[in-house]
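So, here's a batch of structures to check.
Derivation of every value follows stated rules applied to the coordinates shown; laboratory data play no part. These figures come from a predicted structure and were not determined experimentally. Cβ atoms are built from the backbone, for glycine too; each structure is taken alone.
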Structure I
């Protein structure tokens with residue numbers, strides 16, 4: 001679909017739009033979970049991010065956690081119904097902290113537990129993508145964050161093309177790609193539609209949609225009014241319609257920016273998956289809460305093969 005067609009759909013009465021998107025949701029609902037394996041001290045200037053060294057956000061930072069901590073968190077996530085478990089590290093690239101080899105070991109341990117391994121470790125080169133493939137990585141997460149036309153309003157220390165190139169490397173070596181956005185950062189409705197269309201060109205297996213949770217100390221600390229709950233639902237629906245073969249995943253901001261009623265609405269009409277548990281620097285719902293919602297909607301929960 002083109003931009004004009006998607007904008008026309010975006011502006012339909014809400015439940016007309018939601019009924020269209022519901023036609024494309026997957027039969028099984030999927031849980032994913034993550035560990036913030038290295039937190040803070042990031043060199044980049046992304047205006048939404050509490051982990052940048054450029055902003056005084058007073059978050060707790062830590063270097064790379066031990067393999068044992070990753071294994072413990074992964075086991076807990078599997079017990080809570082997650083089938084994908086992600087190692088997430090701060091920083092522009094994995095080279096900055098010189099712990100790439102340790103990350104490769106963590107990936108192998110996650111796979112050994114019967115979980116599908118995922119990594120979100122920054123901008124990659126082709127060699128690193130190949131090494132991740134050889135280590136058995138199932139999925140790599142790397143967001144475009146916003147559309148090309150709005151990127152420079154969000155970040156100036158790396159380019160939109162840097163992100164696209166990383167996504168290309170991952171797909172070239174045969175690793176699944178998880179690539180999504182953050183909405184509510186001051187972008188227009190038209191730019192949200194642009195995000196959906198740009199993702200159709202990338203063809204990710206999974207599209208996580210984060211809703212900005214303004215963090216005190218960041219340039220976006222007062223951005224609570226940049227998107228409301230209705231427009232969150234409209235955006236999720238457009239992403240599903242534009243990307244019917246990708247799993248649309250509700251990620252960060254779910255607890256802070258959506259009512260329980262609208263979380264259920266999103267899960268019923270627009271979503272294929274969600275992140276369970278906490279995020280990077282913000283808290284989420286318990287796994288039991290998310291399981292309860294899946295049961296309320298009579299949706300089947302996807303389980304691990306092992």
Structure II
């Protein structure tokens with residue numbers, strides 16, 4: 001794909017490039033053809049269970065054959081508490097193999113999660129500061145004016161084309177107002193997921209005065225509730241504090257299923273930290289075809305680590 005190198009730079013660096021006289025031309029010059037290994041629909045890079053790290057990296061580089069300026073192995077977990085011991089070992093071996101092959105390691109996005117080690121949502125809130133508790137409880141009053149329904153993926157209602165189109169429109173609303181864009185998932189993708197009876201998927205639906213104003217699609221996997229996709233109708237979703245309401249609904253659901261973690265996904269670390277989430281960073285392994293450019297990217301790699309920079313500034 002064509003990849004804008006400034007997608008994940010820190011705010012200061014981005015402001016600098018955007019103020020240049022020929023900013024549009026510069027952005028064009030910094031959009032490089034790139035081969036990505038990975039996917040945006042999983043939290044981590046899917047790894048074959050039988051292959052060792054060195055063999056994987058060698059096969060990836062062989063398949064790439066320097067056909068683009070960059071080769072990126074994306075979202076490699078790094079010391080993640082969400083993995084099994086075998087998965088942690090495999091990820092560490094892959095990172096080491098990437099280093100040995102000449103890849104540059106760059107910190108990726110921060111994956112937010114909550115350990116379900118509390119008896120109820122009240123106990124969870126008690127761990128936050130008094131000012132945050134007061135603000136969250138105030139926002140949660142909007143829950144009284146909402147109707148919340150939940151249905152499983154593959155249920156009969158999710159065969160209704162009109163309903164599916166409405167859900168997809170709500171997803172597009174969130175996509176279009178997001179500051180960071182990766183790929184835009186297709187309606188066909190969502191329809192297939194919604195209709196799949198093999199998934200332990202749970203679609204939370206939020207109504208105000210009979211109108212659907214938001215949805216949250218989550219999956220239960222390996223003892224975790226994984227928050228995957230949301231869709232909002234604006235401004236109603238903001239007026240009803242739907243982000244806060246859905247967060248607490250998800251925690252309550254995870255408690256009801258005796259799950260170990262609620263995995264809240266990427267982006268917006270500020271609000272997720274405010275709501276009590278912890279974070280684990282991934283790593284991207286980047287191979288630059290040109291040796292001179294490789295040295296330059298290596299020297300400037302810290303400017304591409306937006307989430308790590310945020311944590312360095314805001315976390316104790």
Structure III
């Protein structure tokens with residue numbers, strides 16, 4: 001953390017969401033942190049280059065685009081683990097892949113343009129690896145989002161991001177698709193990012209701004225801003241907590257966990273009996289494993305009258321992290 005300047009910390013703390021793209025966003029950001037546009041642009045580019053930020057740009061909601069997302073897991077034997085990683089990571093549908101300390105030791109996120117193509121890619125993975133894929137599509141979202149804040153002393157805290165609109169799907173026309181394809185990996189760090197996007201896809205900058213603002217209002221874009229790399233920021237303890245909740249209590253349990261300020265994702269997902277009895281997933285970030293375990297005690301107290309058992313699966317290696325890419 002000592003390599004981060006006061007400006008770096010202000011940018012990370014303030015602009016993880018809610019950046020206005022309509023008129024020279026870095027100029028607007030500079031005014032709010034008492035700096036100048038060029039200095040802010042240089043700082044953001046440096047934070048990207050040094051890995052403090054994963055990207056600058058919009059976070060898209062795949063379901064609102066009519067696409068399909070699923071968390072998936074496999075039990076890959078140690079003797080062939082690296083080979084399986086190579087096979088899985090080579091697929092463009094795989095956005096993230098983590099090794100976790102569990103008998104299901106490989107967990108990855110799949111993003112496709114439809115439920116049919118999701119079934120097809122799962123079948124393909126099983127075919128090329130010879131291993132069963134346990135698919136955990138999201139059934140209900142209770143919370144998604146976490147704001148990381150860095151103090152002047154290098155310490156950090158987390159807080160929740162207010163939930164936005166997230167219902168239904170949005171019909172995309174050809175220009176929408178071109179904008180999404182150009183921006184889903186991030187926006188350029190330039191005086192007018194939307195103008196640069198417009199030049200690349202062949203339309204007016206004002207149309208890019210309007211379309212992206214419309215998508216933000218309809219929940220197609222969850223938020224636009226700087227996306228921190230929580231590993232680089234020092235959140236070394238990353239535990240996926242899973243809970244066995246009676247179906248009739250699942251929604252209330254999910255809402256309780258989703259309200260905790262250190263939970264970044266909270267979803268209901270299907271069980272796979274008899275192997276997997278858990279139907280509530282909540283991702284927790286902490287300084288280290290002990291920090292996560294302390295939070296787990298609180299979570300257990302919150303769900304004391306609800307859960308019939310739980311586990312925490314710690315990530316031990318990042319195998320792939322490219323972000324969602326949909327071929328629309």
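The maximum of mean count of other Cβ atoms within 10 Å over residues 53-60 over structures I, II, III, that is, the highest value, falls on III. Each of the structures I, II, III was assessed by volume of the Cα convex hull per residue in Å³; the largest value belongs to II.
Please state which of the structures I, II, III yields 7.7 when mean projected area of the Cα convex hull in nm², for residues 13-68 alone is computed from it. It traces back to I. If distance in nm of label points 7 Å out along Cα→Cβ at positions 117 and 205 is calculated from each of I, II, III, which structure is the one that comes out at 1.4? Label of the originating structure: I. Between structures I, II, III, the greatest calculated value of FRET efficiency 1/(1 + (r/R0)^6) of positions 85 and 141 (r between Cβ atoms, R0 = 30 Å, to 0.05) is seen in I.
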